[in-house]
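J.: Right after this note come the structures.
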Structure 1
Amino acid sequence: MAWIVLIISGMLEAVWATALDASRGFRRLWPSVIFLVSMVASIAGLSYAMMSIAVGTAYAVWVGIGAVLTAAWAIATKQDRASVAKVLLLLGLIACVVGLKAVS
């Protein structure tokens with residue numbers, strides 16, 4: 001259960017990072033609300049997961065999921081340009097997250 005919560009929390013990290021950008025410095029209401037709610041839920045889920053998963057592993061997985069999804073969303077929405085190097089590096093991050101789960 002802790003791993004499922006951790007994965008969802010990592011996904012919520014991508015939501016709050018994207019909402020933070022969309023809030024334009026907290027000048028837009030709904031992206032700011034989405035940022036706040038998703039950030040609190042993401043941190044709460046990380047905290048819950050850390051009760052069963054070692055802090056280093058949990059944090060690395062949480063950040064890795066959030067980073068990959070945030071970057072992938074930026075590429076998908078054309079806010080960032082895709083390149084072979086970026087895609088390979090994101091795949092490397094995914095491999096590292098999977099590896100951390102495998103050795104835990």
Structure 2
Amino acid sequence: MIRHCVFVRFRNDVSDAERAAIHADLEALRSVISGMAEVEFSANVSPEPFARGFGHGFTIDFRDAAARDAYLVHEAHQRAGARLVAALEGGTDGLMVFDLDLTEK
């Protein structure tokens with residue numbers, strides 16, 4: 001399993017309603033992308049001082065790397081991703097992505 005971790009810095013003027021709509025767009029991808037499983041969203045709740053301004057994040061679990069790769073190039077993901085990036089501080093500068101390979105060894 002691949003856990004796709006995305007950390008974001010939303011612009012201050014992005015409303016809670018717009019954040020919820022972005023989350024809904026990403027969640028809806030489960031119905032069109034095979035192998036895409038759990039999608040979880042949260043504000044950063046860590047007490048450690050290392051967030052570097054990334055105040056929100058989400059994870060998406062994929063069956064395997066092939067499913068994740070199909071998601072990356074899917075046109076629905078491209079649209080949802082563009083909406084997300086438009087809401088971030090500095091565009092892609094307000095984004096960090098880290099994928100974990102949780103495949104049993």
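Values in this text are rule-based calculations from the coordinates and carry no lab data. Nothing here was measured: the structure is a model prediction, and the numbers come from that model. Cβ atoms are built from the backbone, for glycine too; each structure is taken alone.
J.: On Cα Rg over 2.2 N^0.38 Å, for residues 14-53 alone, which of the structures labelled 1, 2 is highest?
T.: Sorting by Cα Rg over 2.2 N^0.38 Å, for residues 14-53 alone in descending order puts 2 first.
J.: Here helix-only ellipticity at 222 nm (-39500 (n - 2.57) for each DSSP H run of 4 or more, over all residues; to 500) has been calculated and equals -10000, so which of 1, 2 was it run on?
T.: 2
J.: Same structure again: So distance in nm of label points 7 Å out along Cα→Cβ at positions 70 and 86, computed for just one structure, reads 2.8; which one of 1, 2 is that?
T.: 2
J.: Taking 11.5 as the value of mean count of other Cβ atoms within 10 Å over residues 22-29 derived from one of the structures shown (1, 2), identify that structure.
T.: 1
J.: With relative contact order in percent (Cα under 8 Å, 6 or more apart) derived from the coordinates and found to be 32, which of 1, 2 does the value describe?
T.: Answer for the origin of the read-out: 1.
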